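K.L.:
Listed below are the structures to be examined.
We did not get these values from a lab; they are worked out from the coordinates using the rules stated. Everything quoted here is computed from the prediction, not taken from an experiment. Cβ atoms are built from the backbone, for glycine too; each structure is taken alone.
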Structure I
Amino acid sequence: MKTRTLLSAISILPLLVAAEAHAQSGGNVALVLGVKGSPFYQALQCGAQAKAKELGLTLTVSAPDQFAADSQIPVVNAVTATKPAVAAIVPTDTQALVAPMKQLSDMGTKVVTVDQTINDTSFVQTQILTDNEAGGKMAATDMNDLLGGKGKVLVITQPPGSAAQDARVTGFEEQIKTYAGIEYLGPQYQSDDPQKAAEIVTSALSAHPDLAGIFSTNDQGAIGAITGLKQAGVAGKIKVIAYDAATAEVNAFKNGQIHALIAQDPKQEGEVAMEVAAKLIKGETLPKTTMTDIVSIKAGDTATAEKYEYKADCM
């Protein structure tokens, strides 16, 4: 009797171990953000954490110190070692992240991109995106309206390689060139460095004292641009359109230093990422692209600016 009981226990043990392993890995989801300390990604994290809790997912969040491939790749490799069921990743480079993310997929993790994308999406389950090119076109339309169809315009953006930033510039350039009275001065690159953005503005004003408008494709560039305009004593006089709705941007918008915002909904992106993860864990098939909201906020519309303000309210 004792021998039979022991044999039964031994035969059941592998099943129990397998069941426990499945329970541990089945609901495990990794979220890799674009960079630490960004209001946008903090808000995205808040949305993801709240939704993960609601759906019963075990979520781990990590981020590189810089929005750069060489900083993010080790983070993705560390996630690969943990073998999560699903990984939602904000890739910082369209090409450099392909190989490490493909390796993660090859290890059995279902890979989702959030906010940004990569050149090879053959192994990506779905891309959670806003229409960044459309956002760039919105910015160009708003700029033309603000300037009455006439003036010199500068873009401050990231170096080429970020899918979202590149698309915003493309959309802006395509649309702004349809306005005959607008002189487009081209893009300048600030690498998520507000001080660099401020220097770009002061240098541009030196070369073009009649600069009329600035479009920044993210919050760090916008914050730096406002600093540069303040240093030159022309804050509020030169029209500024900024992507994102970080608190500093919303405050500048209310103060008349930013004249329009192109806002996303990062909290919604985080929520959608977890909803997608839950569906993938259940074995559901998803569309290749999952779109989220984008809105143009005009001067004076403080209610909408506050609604879309990027808030890290999960701390």
Structure II
Amino acid sequence: MIVTRTPLRIPLGGGGTDLPSYYRCYGGFLVSAAINKYVYITVNKRFEDSIRVSYARTEIVDCVEQIEHPIVREALKLLGVERGLEIVSMADLPSNTGMGSSGSFTVGLLQALHCLKRETAPPQQLAEEAFHVEAEVLGEPVGKQDQYIAAFGRITALEIDPDGHVEAAPLELQEEVIEQLESDAMLFYTGIQRPASEVLGDQQQALSEGQADVAQSLHAIKAIGREVAGALQAGDLPRFGELLQAHWEAKKRTSTKISTSEVDRWYALARENGAVGGKLMGAGGGGFLMFYCPNHDKARLRQAMSAEGLREMRFAVDNDGSKVIVNV
């Protein structure tokens, strides 16, 4: 039996510039943090030759081609695993909430399958294989952020060349800066679940049609991402909070599907109750809202969000990335 544990992530700046429709023209840059909320994948050899896959539903099939779960099917085909297998997935958070669960699932599954084959796959390989499955085989409108942060962990900057090569560099931050970030960055669950493909597809289409305003907004987002990296390395967290606000304003200009009237109301309420800045996690439209809020205003912000029915989720930075935690 093999069990992998793969972190989810919170984007800190530059998100959206990891989409192929953008980085192939301009190159991308972003900063993201892996957190201690995980996707767990269990892979076990099965006595029968059939394949059993258990996620929100359960499938028992005779061959790989019959598997309906697209990522599982294509991951097995990629690594040449054909029969006699049981795959079970669990996660700390719901899917479709902007935390990169699909990328984490794919990386964790590939990690487990490589382990099953007694192969060692470094993080860069895992990330590229996961992106290949999701974007190039299945045609999902995803970027490279989720797979790379899931594989590498930590607070990591990604420099993406127009040819798609990614340079992943964990930021060297003082421990007290990380602890303050974990304390001051507050996550609230909106209760809204939506597929990221709805928003990302809209953004990709706008770029492919040459809409200059969308490209200009993403240029601004990339510049903000670089500023975020500098602010974190300098330990200037108030500046990070201000950059979140700038990022949110730029991001909303990339698609009408980024926000909703309800999200805008919650965002305004948070700003009235101590939040310096904030943003929706992931593509937008729902999921988790993150705000940067100094210590003296946290109680006020918590009370305001709780009164709206939004649930807070505490987190810490994950330093391991995807890893095998059981191999027996």
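K.L.:
When Kirkwood radius over Cα pairs in Å is compared over structures I, II, which one is greatest?
P.N.:
On the way: I: 20.7; II: 20.0.
Sorting by Kirkwood radius over Cα pairs in Å in descending order puts I first.
K.L.:
For which of the structures I, II does the calculation of helix-only ellipticity at 222 nm (-39500 (n - 2.57) for each DSSP H run of 4 or more, over all residues; to 500) return -15500? Show your work: numbers first, answer last.
P.N.:
On the way: I: -15500; II: -12500.
Label of the source structure: I.
K.L.:
Between I, II, which one scores greatest on distance in nm of label points 7 Å out along Cα→Cβ at positions 236 and 260?
P.N.:
Values: I: 2.1; II: 3.7.
Going through I, II one by one, distance in nm of label points 7 Å out along Cα→Cβ at positions 236 and 260 is largest in II.
K.L.:
Of structures I, II, which gives 29.1 when mean count of other Cβ atoms within 10 Å over residues 100-107 is computed from the coordinates?
P.N.:
Working: I: 17.8; II: 29.1.
Corresponding structure: II.
K.L.:
Given 27 as the derived value for relative contact order in percent (Cα under 8 Å, 6 or more apart), which of the supplied structures I, II does it correspond to? Walk me through the numbers on the way to the answer.
P.N.:
Numbers: I: 20; II: 27.
The value was obtained from structure II.
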